[in-house]
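These are the structures in question, set out in turn.
A short reminder: the numbers here are calculations on the coordinates, not readings from a lab. Please read these numbers as outputs of a predicted model, since none were measured by experiment. Cβ atoms are built from the backbone, for glycine too; each structure is taken alone.
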Structure 1
């Protein structure tokens, strides 16, 4: 049963192969097994690749199964269409397009499996890329908020400096009128005289201005600090919101690019392995000697071709004979007077009916 299944996979004519030797049947069973297991590898590779894209096991297996059937059908067609003619050059020429197609299929099959084989190394590369993207993302978002935050901090510093300057002036005036009262400066007279009152009044007026300035600037500082807090909150929110996008940066294209950053030699050897697997049915058939199956197949094709040529020739002869007979029959009939008279009579009646119809039509018009 298994041998018969692999023979079907090889694309050979089972009716012809049944009458061939066991060795010939085993040869094509081996070719069919290679075709089948190549399709199985294609199914596994496509399922893994699609799972990295859709992240859905059922969908990945479904599409992978369809892809495996497609590769199976292509390989089976490729092997079955290579005819053993005994001429190596002719066989290579007819196999060259199929070899190119096999190379393309090998690339498609090998790449997803390379991604799975080097998954740990790829994950490490992706982790480094994600970290770089995270830092770059924070810098880019910071460029949107940092200038505003720095401007508000600068405004807060300026407002606070204005308060500090005014407090310095008030403190200076305070020291001045106290020194005047104590007789250490100014008039050098001890006591609260007119000069003391003047300096005291000036200090009190500036103190009122300081209180008003503090209230105004403090309100502005509180507002600016609230804006800074809001901007920092917006920055943190945007960083948190955009982080899942970076965390999900592990799709098929990202993994292929990460694989490209790894040393190429191991990946190349894996590609050669799958190339050998994919092209093995073709080269197995090319390298195998012309066997009993090939001879019988060519004989059947030759019989069919001969039968088609004979049928075409017979149809041509039959057509020529039929034309000759028809010419003779109609030639003999054309000389009979009875047939001539009958046809003349019928033509006359037809002309009369046409004339009557024309007359009636013209009468209706008038």
Structure 2
């Protein structure tokens, strides 16, 4: 065996991903999501194994390795779906979606453990390559598209719901999951073109497939680092607000809703906006009112969701202090209730149209 540069390069992506799977599984604060993410990382590491050992010449030296249960394509899409579902506290998917992956693994285990080398060669030429591989390929691609599509939708809907209920929605924005789904969708598209060309047109070599796996490996490694950065996070469960049936007193009309300016005045006087984990439910309890009733009042009066409404109060407070204080921007932002400098800068620019530094300079020039 000769461990060439192709094997080493792919191994350099696969090994850190597998290590990340171990760390996530054992140290993550969100164990249900960590389990599925670790399973996803592991499935990918197993899937790259034939390329790592294949370019090293293992199959020529050890032909009995043929049909070793390294094919895990049918696991990738469903595991991505299960992971994001657990992460954003959505209803758990049906275990039915794992049946194709389990069936694929059992198929290879049986073929690997019950056939001789000669039988494997014959079976591969007469049955596996002509019939099993096309079905396996198309099923894997379909499950990949489904799983990644569902992951993207769940992540998007989660952030939208969180903006309605949590003042720190940006902190828990799983945007990296959406980008992962998009990146993987590009990889799946390339995978589809290569596999279809290989099945029906020919001319796509084992080496050409290598570059596709290398690209997907880079995407998985990026996801692993993103997951490790959030290993201590437990994403809050969104609090759905029924805007039709939970409006407090019966037959409440929009003109009877409390004025958004009075809600804001109460929040500012009490300093509740400085609570970095303020939610619409917590605010409703503090104000002695119904959560959905309060949410509707903010949406109707301020024409903003809860997250933007609270961040506007925080930004206005920081703006007042910027013109009067020499304290650092980060210190002022944290005192106002922001959870990070990035979240503060993003909210400040969105609301004022300027960065905090630009705003401070402009105000001092005026004075």
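Could you figure out which one of 1, 2 the value 1.40 for Cα Rg over 2.2 N^0.38 Å, for residues 83-210 alone was computed from? Before the final figure, lay out each step's value.
Working: 1: 3.12; 2: 1.40.
Only one of 1, 2 returns 1.40 for Cα Rg over 2.2 N^0.38 Å, for residues 83-210 alone, namely 2.
A value of 25.7 was computed for Kirkwood radius over Cα pairs in Å, for residues 67-282 alone; which of 1, 2 is the source structure? Don't skip to the answer; put the middle values down first.
Details: 1: 25.7; 2: 21.1.
Label of the originating structure: 1.
Taking distance in nm of label points 7 Å out along Cα→Cβ at positions 131 and 163 as the criterion, the largest value within structures 1, 2 is that of 2. Match the computed value -31500 of helix-only ellipticity at 222 nm (-39500 (n - 2.57) for each DSSP H run of 4 or more, over all residues; to 500) to one of the structures 1, 2, and report its label. So the calculation was done on 1.
Have a look at 1, 2 and say which one yields 102, 46, 14 for semi-axes √(5λ) of the Cα gyration tensor in Å, as calculated. If you can, show how the numbers build up before the last one.
Working: 1: 102, 46, 14; 2: 52, 24, 16.
This figure was derived from 1.
Largest in distance in nm of label points 7 Å out along Cα→Cβ at positions 27 and 227 among the labelled structures 1, 2 is structure 1.
Thinking only about distance in nm of label points 7 Å out along Cα→Cβ at positions 75 and 331, which of 1, 2 has the largest value?
Details: 1: 6.8; 2: 5.2.
Once distance in nm of label points 7 Å out along Cα→Cβ at positions 75 and 331 is tallied for 1, 2, the winner is 1.
A value of 22 for relative contact order in percent (Cα under 8 Å, 6 or more apart), calculated from one of 1, 2, originates in structure 1.
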